[in-house]
Structure P
Amino acid sequence: MSIARVTELKASSTVSFQDALEQGVARACKTLDNVKSAWIQNQEVQIDKDGKICAYLVQLKVTFVLED
């Protein structure tokens, strides 16, 4: 029997949502063992004073399997 756990994290990028997602997953895999999946719970952008997007943020839920 396997036991999985879900943890939540936020990642950001000045490039794109895709880049923020990739950075978030890479960071999760660096810290957590047995990462199996991730899903985007929320996306948002930060806007500068000129009305331009300056950052892309993703809120992720990452699933990893606990070892025996």
Structure Q
Amino acid sequence: MKINLLTTEETAFALKCTTHHVAALRQKGEIKGYHVSKRWMYPEEEIQKYKLKRDSAQQHVKFHL
């Protein structure tokens, strides 16, 4: 099984946020990141799961406003 890893910049682009926010999400344990050489790398599959969870939570809030 091949695991596609994203850089911090690619992850920020995918999540439509800043690289600082990506680091904060990693530090809080909301997304998994791996320190590879001198860079943080993020499994694309984990980022997709986080996006689904985040978008679902946002949809839930919209319906209750």
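Structure above, values below:
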item	result
Computed 35 for relative contact order in percent (Cα under 8 Å, 6 or more apart) - originating structure among P, Q	Q
Which entry (P, Q) yields the derived value 1.19 for Cα Rg over 2.2 N^0.38 Å	Q
Identity of the structure behind -7000 (criterion: helix-only ellipticity at 222 nm (-39500 (n - 2.57) for each DSSP H run of 4 or more, over all residues; to 500), calculated), options P, Q	P
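Every number in this text was worked out from the coordinates using simple rules, so none of it is lab data. Remember, it's a predicted structure, so these values are computed and weren't measured experimentally.
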